[in-house]
1. Matching task: 0.95 is the computed value of Rg/Rh (Cα atoms, Kirkwood Rh). Pick the structure from 1, 2, 3.
2. Suppose distance in nm of label points 7 Å out along Cα→Cβ at positions 32 and 264 works out to 2.6; of 1, 2, 3, which structure was it derived from?
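Just so you know, all these numbers are worked out from the coordinates, no wet-lab data involved. Just so you know, these numbers come straight off a predicted model, no measurement behind them. Cβ atoms are built from the backbone, for glycine too; each structure is taken alone.
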Structure 1
Amino acid sequence: MDLALLRTFVTVHRAGSFTRAAALLGLSQPAVTSQIRTLERQVGRPLFLRLARGVRPTTIGDELAHKIAPHVDALLEITEAGIDDEGTGRTLHLAGPPEFTALRALPALTPLIGQGLTVRAAHGMAEELFEGLAAGHHDLAITTSRPRGRLLTATPLCDEEHVLIGAPRWAARLGGAAVVRDKGVRALEPLPVVEVHESLPLVSRYWATVFDSKPVTAGAVVVPDLRAVLSCVIAGAGIGVVPRYLCGDALDTGEVVALLDPPVPPLRTYFLVVRAGTLAHPHLARAHEWLLRAAVSW
């Protein structure tokens, strides 16, 4: 069976659209349509259901994709020319949370960049990153949730500890961590909150884990970047929950204070997510391994 037909099939399966697959492959949409029809004739069964917007794989199409996608990826890697064993001179399309990517992932990849690897970074929510991976827009994603299904594979990278912080004046107003321990969430209810989203995801997780409760206030400041959350907390806009790696320096200098030191702090796990089979690509495998090594000290 023609490898080009299988490559087109896998790309359409991941992209969910003939148009998007054509753009990824550098082909015209009629060419992609023709190749899929040829493959369907060879298989003797329809592989996709044509929808008003895009396509959906049939049961046979799903089964075929899950069986062959890793092997197609590996064969394409073998047939690509001009790629050395060290994986230099290639571009890594990396996606993940902006703060973690900026402060953890990109610095960790710097030695590979010095050896010729180029990196293009993107940001987004977990589901957006999974869709981008499946469609071939990203090579490697860092997420805080596992993907479903067998098309994407996830490897635990590291855990981050969340810390409830406030400016010293808020800590003084509360009376210290002992008061928060004694009164619990009631001590915090009058204070303004700084968060990354209206749903208060980090504060809600902290409240549920530590206090077995839900926050009762809306965010005083909502900004979609944890670095901005930290800046607002330092400035005294309110209290917030941020990863320890992000606020460690501010804690050391006294710009912010940990309002509570729970015996079991809330943790969030990061995962490295790739399309199944793509770790056969040397440059991607090296980046994957390099990040796992660096994460040992995070």
Structure 2
Amino acid sequence: MHRRDFCLMAGSALAMLRSSHASWSAEPPMSVDSHAHSFLQTLPMVPHRRYTPDYDAGLPDYLAMLDRDGSTHGVLIQPSFLGFDNSYLLSALQKHPERLRGIAVLQPEVTRQALSGLAQKGIVGIRLNLIGEEDPDFSQSLWRTHLKDVAELGWQVEVQAEAGRLSKIIPAVLSAGATMVVDHFGRPDKQSGIDDPGFRYLLSTARTGKVYVKLSGPYRLGPDGRGYQIADQAAPLLLGAFGPEHLVWGSDWPHTEFEKTAPGPQQMRAELDKWVPDAAQRRQILGATPAQLFKFAKQTAKRRAL
């Protein structure tokens, strides 16, 4: 063999080795499922709940779903039927502190010290699930103090409420200095859809730079395909107003109350491709935006060998 041929073969082998090493060590792109629930049917539940699950949505099942669908991180939301007992949520976060974050349901009486302790355990915000509930009286000093504490921790206030109620909720949260995250497209009215004045108000809050919206749960917006129609119409309006820097996506696993009719997480992820056709914008919505919002560290997981 000529020296020149030997050098060419050696260089090619070195390049292949480097390429192989890169495939083993390269970090997968961050992809965050920003809205899901995990629970066991044996957990104590609040007495006056709207819904009672008859199955387990355990942490191992959720993590397996993330792995199967290519999500590197997840955000678990305390379900309303568990009330203020966040113990199962906290146990999940402690088992996977780098991969998971949590949104808790808390009473406004909770102390600042207790909130700081929860922050150390992976909680990054509070949830107000107001479906079937009255609006909190944010004029009370108790609520003003609570929202101020939340804001000073850099937490978010996540709300699930009908769009028509947002004009009373969002200003109170923003005036306290907190970040607002609105669930499920803002839940516009199933009849009015994107013409719902509450949804139009939500679009106007984009200019504050403190409001985020979740592209999730279209089946919650209306029956018989109406919810998907509203989501398809709302998505470009939300994208145009908020940009990918203030939108996140969630699987809404395990689709509580809609288990029999909702498609699986893979189809929910496919819906995002339709709502946001541009790949660069989708990467922002799945990666950089939720990484900042939910306080995820830089991705450290290594790609598994094939």
Structure 3
Amino acid sequence: MMPVSRTIRLLAPSGYCYNQHAAARAVKYLSGAGHRLENTAVLTRRFQRFAGSDEARLQDINELAHLTSLPDIILAVRGGYGVTRLLAQIDYAGLQHRLNHQPLAICGHSDFTALQLALLAKCGLVTFSGPMLCSNFGAEALSDFTLEHFWQAITCPEFTLTWKSHTVDLPPIEGTVWGGNLAMIMTLTGTPWFPHIDDGILVIEDINEHPFRVERMLLQLHQSGVLARQRAIVIGNFSGIKLTDYDDGFSFDTAWQTLRDATGLPVICGLAFGHDPDTVTLPLGAQGRLHVVNGTAQLKLRGHPTLRADLPRQ
């Protein structure tokens, strides 16, 4: 899928972009593809480990509510840490008024999940869990899989993800698709920025988290009543961990089975989603229809904002 020229505004609410070579590659690639990049000054801005002071990063978010002309895409530069320091001072009412019901794609993952779920909880704003500037568009070898799924998600009003899964057959279920990075989901539990999703399809991923930590986080979601409101859980990529002899057979498969036993929910594994080079793009807050037949899972998505070439920006 060849994308048309788009305006992409960079947002860096988290960590400093320490990999400036990746940032330069991403800017060169996107500019060379005909896209116009805005707010590139955030790439070199730094305060301690952050991409600027709290005040500067907060201003970048809140000024989105006052843009005269909206970009097509708001793209996170990278993850790290920093969004949760800003959540209490975000202008949610202004962002809701300006950004809701617009053909606008807000995209990122990792630490960015905290902002995405806060926008869903406070504004009802559907955003996209998907690639970021440095780690994806700035990779030495761009992933065609990631690029194709990204442009598909933000331009198609309805699309279907299909993947192989060893999960038992599941009749079609429908619900609100939400989630993202599991550790960031947990940081919002019990806060005003945690979305209350009934009949949800929770999709999760993470990196550098041992299976026992992942199991512990999921049990907390279960014991706090969050999972009782869900209809299914979809497992993305959980990478960056090497099991040892101490684990004695304990693994991610063990954790997923513990989750099934504790909740009674279908747990569907195998979706290429998360921090790995190959990742799908998911609209958080969209409507999904999930089913599994003969080792093939399908998730149909609709109800998310899509970019349009035939209408002027407002």
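1. 3
2. Only one of 1, 2, 3 returns 2.6 for distance in nm of label points 7 Å out along Cα→Cβ at positions 32 and 264, namely 2.
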